[in-house]
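Some structures to go through are shown next.
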Structure 1
Amino acid sequence: MPDSGHDKIVEAAHRLAQGRLVAFPTETVYGLGADAENPAAVARIYAAKKRPANHPVIVHLAPDTDPGYWVTAISPVARKLMAAFWPGPLTLILPRAPHIPDVVSGGQDSVGLRCPSHPVAQTLLHVFAALNPHGCGGVAAPSANQFGQVSPTRAEHVRREFPDLDAQALMILEGGDSEVGIESTILDVSRLKHGVPPTLLRPGGISALQLAEVLGALPAQPDAAAPRVSGSLKAHYAPHTPVSLMSVQALASWPGIAGQRVAACVLGCVPGAAPAGVDWVVLPTDPAVYAHRLYALLRELDESGYDRIVLQEPPDGPAWQGVNDRIHRAAAAFEE
């Protein structure tokens, strides 16, 4: 699908300035956007997604927007990370400035900021910021799907998620398939002055090893006092069809499920003859290509009449951390 033209992007920016909703492409997934400084507009995101009010959203900024407007301070560590990974799939959790509405942070004193690399997103954010009196406007934008469901990686996915919202209530910008395919990495750097090191709250398109190259050490794991962030619930990113995880050894000897039609997704090659009622689906062994394919595949299988989706568990290595996070949360939605 071709990218939206400049005139349509300008129209979308004006809609955001009027407090309306716009879905737009990013390199990770499509986002459901609203003016981050307009509490009523952000509330429309929560209502459309049926999202809990204490679940924060991420503020998206244009590359030429000053992130300092949104926070009380930007540490040298945060600036190094911005220089290394922005624009790109890295969200930084920073101390929220008092004038920023707490609706974007779920009532917390932190805020998540990101600078996406998709050209449509960048143009939209640039035009929107220019419409803002202080020139630092940002767009609050969680994934453009119902809360807890599979994130959209195509404009058509967004349309299916919100059939009750017409073109006046929700404008959707086209931008082709999302390149990364899973949500951004979220790194907490809001507590450095309290002695808490950079903390990885959600793996994603930027790996822990890539972060370590800039930080000089691997980021810390989440602690009990870490800020709440998007996509951190145990059960999330789930299709409507039940999902199970299984090792390749178990799949090789698996008898299937009597009376059920199952899609069994395996890495690289099939482990043997398919049991009755089971269709093998071969997925790429490259973690980046797998991530790009994952959400669209789950949606395709969801619409194909299967009774269950079984996913072969990928390797445990750092390159697979983002994928493993998403599929384990998807499966957790169906645990008894």
Structure 2
Amino acid sequence: MVSIDEVARHAGVSTATVSRALSGRGHVSVATRARVEAAAQSLGYVVSASASSLASGRNRSIGVLVPFIDRWFFRTVLSGVAAALMQRGYDVTLYNLTADREQRQNVFDTFLRRQRVDGIIAISIELGEAEIERLLELNLPVIAIGGPNPGLSTLMVDDTAVARLATEHLLGLGHRDIAHIGASPEFDIDFHIPTRRRQGFEQALADAGIPAHPSLYEPADFTIEGGFRAAMQLLERPGKRPTAIFAASDEMAIGALLAARDLGFRVPADLSVIGIDGHELGEFFQLTTVDQFPLGQGERAVAAILAELEPASAGTAEDPVEPHPTLPFELVIRGTTGHLDL
């Protein structure tokens, strides 16, 4: 196994300089750092995590709390977190924080208290008052994505505004009979995102002087299958059918597209469909959506937490990291929405 002494001899510097150059802590000239990194790479030297931790008091690992691992949105945010941390030489310690009370308590009372992480990122998960207190007692930087989580630095998307933007796009195309695929109460957890999106939908309708019709709502579970079933219900229901569907997620919108195809509806000539998220399959289906840049959410969370851990390398006074920034979103118009043919 290659030692730090061998790297130092190969690069013609001291072991202390090697340590500073490879850890990123302490002043080392650009030329010297490059020489040390080249020597380490040529010799196959890898910094010992335990030795680095002892020397710096850091674990070079960030704990990530996430409620779901098997759902696209959470996987994508997590990918952004992991990639950004890897670029900065940090590992990820993942905690799948489910709704199980005993399991959650074990994470906060046992695992996080082992002090194996330097900071914590919570991905779109609503934390209880006691859980937030446990996090603050650790005296570690904590960044939450989605909120509010009182007492924590939080990156947030305005879900009401996102839904308004999607609905206003359909209204601007002349649609008035607009259906909404949202979520049933059991899925309306963690910040009540589906409820806020439904509120944005209803606000946009009210501003246009259009009453909300209960028959144009259908709950689903934020999956393609759920969106398919909900759209089938909406499109086969007796009475006036919708000319457009606003789904509270891209996966449900994709399900609606598949249902429309099976029923023989032309999109967008007979039915317009819009979703929310910026799903990777959106371009394939030519889905109009409001992109909330989930990959970028993970990257911004990493930038925020490393700004607290490594303020000297996180930016200048002219480029600060805001403590409570609002995350961006953008309407992406593709082929599934079009003007209503009267």
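Please treat every number below as a calculation from the coordinates, not as lab data. Bear in mind that the values here come from a model prediction, so they are computed numbers and not experimental data. Cβ atoms are built from the backbone, for glycine too; each structure is taken alone.
Data table
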quantity	calculated
Value 3.6, calculated as distance in nm of label points 7 Å out along Cα→Cβ at positions 170 and 194, assigned to which of 1, 2	1
Source structure (of 1, 2) for Cα extents along the principal axes in Å, for residues 42-89 alone, computed value 36, 22, 16	1
Value 5.4, calculated as distance in nm of label points 7 Å out along Cα→Cβ at positions 98 and 250, assigned to which of 1, 2	1
Read-out helix-only ellipticity at 222 nm (-39500 (n - 2.57) for each DSSP H run of 4 or more, over all residues; to 500), computed value -8500, structure in 1, 2	1
FRET efficiency 1/(1 + (r/R0)^6) of positions 66 and 162 (r between Cβ atoms, R0 = 25 Å, to 0.05) - structure with the largest value, from 1, 2	2
Origin of the derived value 20.9 (mean projected area of the Cα convex hull in nm²; candidates 1, 2)	2
Top of 1, 2 by distance in nm of label points 7 Å out along Cα→Cβ at positions 18 and 306, largest first	1
Relative contact order in percent (Cα under 8 Å, 6 or more apart) - structure with the largest value, from 1, 2	1
Value 1.00, calculated as FRET efficiency 1/(1 + (r/R0)^6) of positions 106 and 202 (r between Cβ atoms, R0 = 35 Å, to 0.05), assigned to which of 1, 2	1
